[in-house]
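What follows is a set of structures for review.
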Structure P
Amino acid sequence: MTTTTTAERLSARERLLAAADELFYEDGIHTVGIDRIIERAGVAKASLYNTFGSKDELVRAYLTRRHEARQARIEAALTGRSTPRDKILGVFDTQAEYVLLPNYRGCAFLNASAESQPGSVAEVVSAENRAWLRRLFTELAAEVGVPDPERLAERLVILYDGASVGARMDGNPHAVVAAREVAELLVDAANA
């Protein structure tokens, strides 16, 4: 009887995405060449090009997958929250859990954007992720009833980004706790 490993059961696309996710997140998009990804995935070079067409499209798939995972994580955490205020704070609670993961290396979108060229795939997908977060905060701020939801959302996104950077660069996962406390003050002050 032959035992099939998990890697053998995954499609070439899934193995390539898993390898890209791991390597791009650990080492950066520009420093990781396709040969390392192919080697890690255990597939032929043709598999990468047949599946994605180019490294840029693999980068798009990697960041899109990260965006979908973040979106699902946040949305799942917010379903148990009863008020819009609680949901805003829940975004920071979700972030606090994420920065505690042992392989946390900062925000994948901030990292990708920092090393990307204007108009590149990495910049475009990172901007889409950021726009989603801003929309979420804007919708929740509007539900709270603040007079200027866009302004509050802008500030909350800055807090979110700063918490991510602080957690990574300072090695301080408590940066998110501090950001949550400031977010709470901002929401309450905006609604006063």
Structure Q
Amino acid sequence: MDYYIVRSDIAILQKAGMSGEDVTHSMHVAEKALEIARRIDRPDLDMRLVGRGGLFHDLGKTKTHEMEHGKLGAELGCALGLPPEICDIMEKHIRGALTGPEARELGLPEKDYTLRRLEERIVIYADRLVDIIHDGIVKVASEREAEDRFEDILRTYPKYGKNQITLDRYLGYHREIQGLMKG
């Protein structure tokens, strides 16, 4: 287990009622996000936020797996005393940061869900990569293939790109993060 993924945080997820499958997914997202962050040459990158944000991003799935799990997770996270920047990741990760009108169309509060921090974008990117890897689109043994084929996979499988606006958003995160990575 990674230094930034701590047992006490996993215990919080379990105590909140998160299923074993969702805890495993969250741990994979945290691990992938940290692996990506370590390949970025930015000394100001908050690795603890990357790890904890990845781990807690789906906390709302203790209540529902529907669209509002981001909003519910943020509310639960705040009630549990998690830092606001982690609650922000939970709330904003739905479709990679909705615009106000998109949120309204999906029945969520109309507000700006823009990802302002690189750490947030890394977690959202890692979440999408983990889905691709663990759905069997690429072999787990060659996880880098998910990054190499990211654009093609999102264009080929609508499940991952969702719609054109979301697809463009995810592709932007992919290009930004790949551009920041070391070798």
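A few comments on the model shown:
- Label whose coordinates, when helix-only ellipticity at 222 nm (-39500 (n - 2.57) for each DSSP H run of 4 or more, over all residues; to 500) is calculated, return -18500 (choices P, Q): Q
- Entry that produces 40 once percent of Cα pairs over 26 Å apart is calculated, selected from P, Q: P
- If distance in nm of label points 7 Å out along Cα→Cβ at positions 58 and 74 is computed and equals 2.8, the structure in P, Q: P
- Comparing mean count of other Cβ atoms within 10 Å over residues 106-113 across structures P, Q, the highest value is found for P.
- When distance in nm of label points 7 Å out along Cα→Cβ at positions 10 and 66 is computed for each of P, Q, the one that comes out at 1.7 is P.
- If you line up P, Q by mean count of other Cβ atoms within 10 Å over residues 18-25, the top spot, with the largest value, goes to P.
Laboratory data are not the source of any read-out in this text; all were calculated from the coordinates shown. Predicted model only: the values in this text are computed from it and were never measured. Cβ atoms are built from the backbone, for glycine too; each structure is taken alone.
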